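Following this line, the structures themselves.
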Structure P
Amino acid sequence: MVRLVMLGGSGAGKGTQARRLSTQLGIPAIATGEILRGGIAADTTLGKKAKPYVEKGELVPDEMMIQFMRQRLLESDISKGWVLDGYPRTAFQAEELDFLLENLEQRLNWAIYLQVSEAVMMARSLARSLPDDRPEILQRRLQMFRDRTIPILEYYDRSKRLLTIPAEGDPAQIEREILHKLNLTS
C-alpha cells in the first residue's frame, strides 16, 4: 500500500511523475487540477463555489479542497494506494489531509518534493498551454508557492515523511530516483 503526495511549484513535474508512478505502482494518480476542473465542468455545487478562485488563479479555500479530497478518497479505485498531485498546497492543508486520512483509516507514506528552479517552472508551465497557464496567473502561482513552500516542507520534514528529489532532468531518471528513495526498485 503506497500513498504519496507530490509537492512542487507549477511546472515542477508533479503531474508527469504522478502519472509515471501511477503506472509503475498500479495506483491512481489524483490530480487536484483535474478534480477542480471536473467539478466545475460538471457544474456541481462544490464546483460552482470553486470556479471563481480557479478563474483568478487563486487557491481554492481549504474547506472546499478538503471536501473535494474527501469525495475522491472515498472512491473504490484507491484500495491499493494513490499518488496526489497538487494537494496539499499549504501546511494547514497537510494537517487537514492527515486528519482526513486518519478518519478514512488511511496513512500517507511520503511527501515527495520535486525541486526545480523558478525559471524551469515558468518555462514548463508556459509550454503546457493550459487555459489557466497565462503569464500573469503563473506569476501569482509562483509567488503563492514561495510563500507556502517552506512551511509545508517543514511540516512533512518534522514527521520524517519528506523526500526531496532534484527534478530538472530527464523524467525517467527522476522516476528512477523516486522509486530508489522509496525502496521500490527491483
Structure Q
Amino acid sequence: MPTPESPLHLLVDVLATPIGAMTIAADIDGNLRLALFTEDQPVIERQLRLHYAKTGFNLERARNPHALSDAISRYFAGDLAAIDTIPVATGGTSFQRKVWQELRNIPCGATTSYGELARRIEHPSAVRAVGSANGDNPVAVVVPCHRVIGANGSLTGYGGGLDRKRWLLDHETRPTRLF
C-alpha cells in the first residue's frame, strides 16, 4: 500500500466491449480504481486527478491486471455474476463512497430510483447529492450506477451515454441462452 507521500501506482488496460472500449485501472493490491468507456488519456487522467490529486498517481500499461479485464469481459459475454466479487477501492468523499457501496447492493437485473437510493443510505433528503455522487462514480459497470433510474421509471443521465445505459440494463435482463 502506498504511503501518504508516494503516488498511487495504477496498472491500466483497455478492453473491447460490445458497447465500446473500456479503460480500467487497478492498484497493485488488485483493487479496481477506474473503469470508464473511453481510451482518451486526458479524460482518464482528469478523472483520476479528481480522486487521487493529493497522493498523485502513475500509470503503467498492463495486460489483464489481476485478471480484472477477464472478469469484466465475462460479464459482457453473459456471465453477469463475474463482476460481483471484483474488489473496488475509490477516492471520493465518505458520502460518495457510501453511495457507491450501496450501488453494489442493487441486484443485477434490478433498478432503483435516486430517492430510494438516498433512503437506503439513510439520507432521504439528499436525492440530488445522491444523483451527483452517482454521476461521479469512477468505476462504471462494476459499481452499477446504470441501475439507477428516475422515480417515474425513465432512463436518466449516464456518463457513458443513455444508449450504453439502455444496453447494460437490457443485457442484465435478457434471458440467458444455452448453446
- [ ] Using relative contact order in percent (Cα under 8 Å, 6 or more apart), single out the structure from P, Q with the greatest value.
- [x] P
Open item on the list: Matching task: -9500 is the computed value of helix-only ellipticity at 222 nm (-39500 (n - 2.57) for each DSSP H run of 4 or more, over all residues; to 500). Pick the structure from P, Q.
Closed with: Q
TODO: Work out which structure the value 2.8 belongs to, where distance in nm of label points 7 Å out along Cα→Cβ at positions 42 and 162 was derived from one of P, Q.
DONE: Q
Task: Identity of the structure behind 23, 21, 16 (criterion: semi-axes √(5λ) of the Cα gyration tensor in Å, calculated), options P, Q - done: P
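Read the figures in this text as sums done on the coordinates, not as results from a lab. In this text, all values refer to a predicted model and were calculated from it rather than measured experimentally. Cβ atoms are built from the backbone, for glycine too; each structure is taken alone.
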